[in-house]
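Once you scroll down, you'll see the structures, which are given as structure tokens.
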Structure 1
Amino acid sequence: MAIKLFIVDDSAVVRQTVAQLLQGEAEIELLGSAPNPILAGPMIRKQRPDVLLLDIEMPGMDGLTFLRQVMETDPIPTVICSSLSTEGSRYAVDALTAGAVAVVAKPRLGLKQFLEESRRELVQTLRMAARSRPRQVTSRPAAAAPSVAAVAAPVRGSLHALSMNKPVLIGSSTGGTQAIESILLALPADAPGIAIVQHMPEKFTAMYAQRLDASCAMNVREARDGDRLERGVALIAPGGLHLQLRKAGGQYFAVVRDGPPVNRHKPSVDVLFRSAAECVGRDALAIMLTGMGDDGARGMKQLHDGGVRTLAQDERSCVVFGMPKEAIALGAVDEVLPLDRMAAQIMAFDARG
């Protein structure tokens, strides 16, 4: 059965070009299109699409407001088609955390040519979105309440911070922006250092890190080459670059490098996990969250075989069960858990000393 797509974009060029590109795709049927959410709303209620391709900056009602309405009432897998401008990137990151499953980053100029050259990637993204299971998302209060664990956790001194430097490694893709946020929000300010690879386009990861830093007790930032992974800090791999770990003087440091995509991704979870397997010994915790594909599965197996404790998000709480499923199939996972238990596992790992 063909995937039914609906486009909401104020650009006639986008609507027309995508329609032309999909003419030869038997698996995807263009159900319709609209220049703004106000017109799109009644149309998708009348005939529900399998996937929405949604712009952010539109007159009348912006795409982010529309997305939140959709995700609160009847979640539809949504791919954001956003500009690479500063505002476009910020809103796109907000859309991912509001429930969108992917972002297609479009330029301000040369849009028609860009879409034509990116046809294959766009089609793959739409297919992936159709297989996802977006969760109903209700609007969160402006300031999230800290968890019981966060309130009760003692603040450790700097000597302890240096002596207890045990890294947590997290890999995720589709649905991961929400999953990572839920974990970090539940952790105290002195939680163990966390290195994160989330598949996300270049220019978007800095915005994502800033957003998390504003709402979480931990310090969250985009990783820079040479950053120390220390208590109370979460480092997010920059889009378009790989993140690795190295150990020196008993401490762990970020290595941020360019290079070819691994498993079609840059950053790649496998790159982070494999680098950690070479330097952490048994003293780490690795977590595989929701995502399409198999990136990170082999790296997690290497960590697991080296004695590192490994966890995977369960199918029920995943938007896409691909990456955890592949890691489980390789025998790389010690325990499969729902998302809402991951923060407690991190603190239990830390408490073991």
Structure 2
Amino acid sequence: MTSSPRIWLLLGLKQGDNNQLRLLAESLGEPVVEKRLRYRAWELLVGRLLGATLAGTDRNRSDAIEPPWPDLVLSAGRRNEPIARWIKEASGGRCRIVHLGRPWSRPEHWDLVVTTPQYQVPSGSRVVEIALPLHRVDHARSRDAARRLQPALAGLPRPWTALLLGGNAGDFRLSGRRVSRLIAELDALLARVGGSLLVSSSARTPSGLVDTIDRHFGARARIYRFRPDDPDNPYAAYLALADRFVVTADSISMVVEAIASGRPVQVFDSRIGSRRAPWFLDRDGWRYRPLVQRLSRLLAPRRLRRDPMRIHRRLEAEGRIGWLGKDEKPAPSTLDDGSRDLELVTRRVRALLAAAPQEAASDSRG
């Protein structure tokens, strides 16, 4: 290919997915066009029924999906699948499509699927499994943010434990009895190591949980309440400043970024029914999403199942994480900047771009 390929990033609602797409695009070293997408309430139904379609897209609130068609589409998330597949069909099969994560459609509908152990996607020539989601912590950016924030933390006793809060996802819930357990285990940690908390909430974090932590720890904590597109978000600074980390288990991306700091990481197990009481005795266990998650693991095809604990168990076995309330001395974290996995995926995507368009058209008809 003599000129620069035309590359589209399909950006959705999940910042973690968008960050992975941007990282891969940056690694390719080619110009890209970001397509921000919004969806209709019925997107799940039409996506499953029609496969390749724009019927679930809110065209008025989304960026234009129109010619000239790209040579490559990078996509992540269920909602963007029908859109990426539709673009490939509209291009006459010339466009190559790459999916990050778990595709709801079969892998053969994609030119490349990049997945991780939490998704049990069957192996194949179009599937590459990497150890962790694509990540790269910008240490220079974190250090710069830390220099700016550090004067505001001068009166906060050290060591600093960064508490990185995710939220409710599937059968991970930061509510009910898990809130009491989180508070108790953080109390025990601070009693043992001393110091203060640097608390960072995220878009999924229940506001009531942040209020509870604020009331309980008071002057022993610096609380950040998440705001979208906030230039003063201290998350990057915390990655450089904290002496240790506690991360809720629902967020693989935050666990990965904490590990990349090279400091001790403990994970808070926020699963329903993961400790003393079975799930059916927990009121949260009967909520819609936890029930769907549990049923999908029992009944759905293997490729549609998701179990983030598969990644956590591997990280524990490798000595990269410990568990809050269980490991008195968290295992020392092993530095992982994600470069090996990123290089592997980048090579595979470049190979797709180097393939002749005629081959792409043949693949799409096969």
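Bear in mind that the values in this text are calculations on the coordinates, not laboratory data. Keep in mind the model is a prediction, meaning the values are calculated, not measured. Cβ atoms are built from the backbone, for glycine too; each structure is taken alone.
A value of 14.4, 41 was derived for Rg and Dmax of the Cα atoms in Å, for residues 174-341 alone; which structure in 1, 2 was it taken from?
Value 14.4, 41 for Rg and Dmax of the Cα atoms in Å, for residues 174-341 alone corresponds to 1 out of 1, 2.
Using the calculated result 0.95 for FRET efficiency 1/(1 + (r/R0)^6) of positions 78 and 214 (r between Cβ atoms, R0 = 41 Å, to 0.05), pick out the matching structure from 1, 2.
1
Kindly point out which one of 1, 2 the value 12 was derived from, the read-out being relative contact order in percent (Cα under 8 Å, 6 or more apart).
The read-out was computed on structure 1.
Determine which structure produced the value 13, 25, 30, 18, 12, 1 for P(r) over Cα pairs in 10 Å bins from 0, in percent, for residues 118-181 alone, calculated from the coordinates; the candidates are 1, 2.
This figure was derived from 1.
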